[in-house]
Structure P
Amino acid sequence: MITSDADQIGAFMVEDGVIVGADGSVANKQSVLDHIRSGTLTHDVMAGDVSAMRFEGDCATVIAWGVSGGCYTGVPFRHRERSSNFFAWQNGRWR
């Protein structure tokens, strides 16, 4: 995220993936990538650690905590986050 490489970030996300903001807002993949490409959303920090990980066949659930910071629409932000991430093994990689 801190490189703001929308193509690299997009390759990691599934087409119907969503990101839930600290305010509870929900953004789809295209919206997030558009904000990154336009420079509306930038990150200068994205760090964290995995709290728990579970596997079931070709699926994995990862619960993590972290710190996310940068600027959105010119307004600086810094959030302490918890995230629940769901991954599927597809075409030889986790997505």
Structure Q
Amino acid sequence: MAHLDEEEQREVLNRLARIEGQVRGLGRMVEEDKYCVDILTQISAITKALDAVGLKILDGHVHGCVRDAMVGGGKEAEAKTAELMEAVERFARMR
């Protein structure tokens, strides 16, 4: 569960809808045989937009799930710390 309040969730969903539109536009660009550099520029913009959404979700995870586990301590805190590091590593590998 992403720890986002209603406004943050709405913002993320709006961003994802915009990204979805960008991806559809990218498909049209390919179908219409647009200039390669223009397509690559659009891919870069989509990637950056997805990165921003990912960081927002990661922030919610750290300030929600991980924080809550740290307050409780014990094995749950250790597990959430390991999970967080795995998520950060996965996110960083995408770069």
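Here, each number is a calculation from the coordinates, and none is a lab measurement. The model shown is predicted, which means the values in this text are computed figures rather than measured ones. Cβ atoms are built from the backbone, for glycine too; each structure is taken alone.
Which structure, out of P, Q, was distance in nm of label points 7 Å out along Cα→Cβ at positions 30 and 78 derived from, given a value of 4.6? All intermediate terms of the calculation are to be shown ahead of the outcome.
Details: P: 3.6; Q: 4.6.
So the calculation was done on Q.
Of the structures P, Q, report the one carrying the highest value of FRET efficiency 1/(1 + (r/R0)^6) of positions 22 and 54 (r between Cβ atoms, R0 = 25 Å, to 0.05). Each step should come with its number before you reach the end.
Working: P: 0.50; Q: 0.95.
When FRET efficiency 1/(1 + (r/R0)^6) of positions 22 and 54 (r between Cβ atoms, R0 = 25 Å, to 0.05) is calculated for P, Q, structure Q comes out on top.
Quick check: -5000 is what I get for helix-only ellipticity at 222 nm (-39500 (n - 2.57) for each DSSP H run of 4 or more, over all residues; to 500), calculated from one of P, Q. Which structure matches?
Values: P: -5000; Q: -28000.
Source structure: P.
With distance in nm of label points 7 Å out along Cα→Cβ at positions 6 and 70 coming out at 2.9, pick the structure among P, Q it was computed from. Working shown, then result.
Details: P: 1.2; Q: 2.9.
Attributed to the structure labelled Q.
Supply the structure label, taken from P, Q, corresponding to volume of the Cα convex hull per residue in Å³ with the calculated value 89.
On the way: P: 101; Q: 89.
Traced to structure Q.
Have a look at P, Q and say which one yields 33 for relative contact order in percent (Cα under 8 Å, 6 or more apart), as calculated.
The structure behind it is Q.
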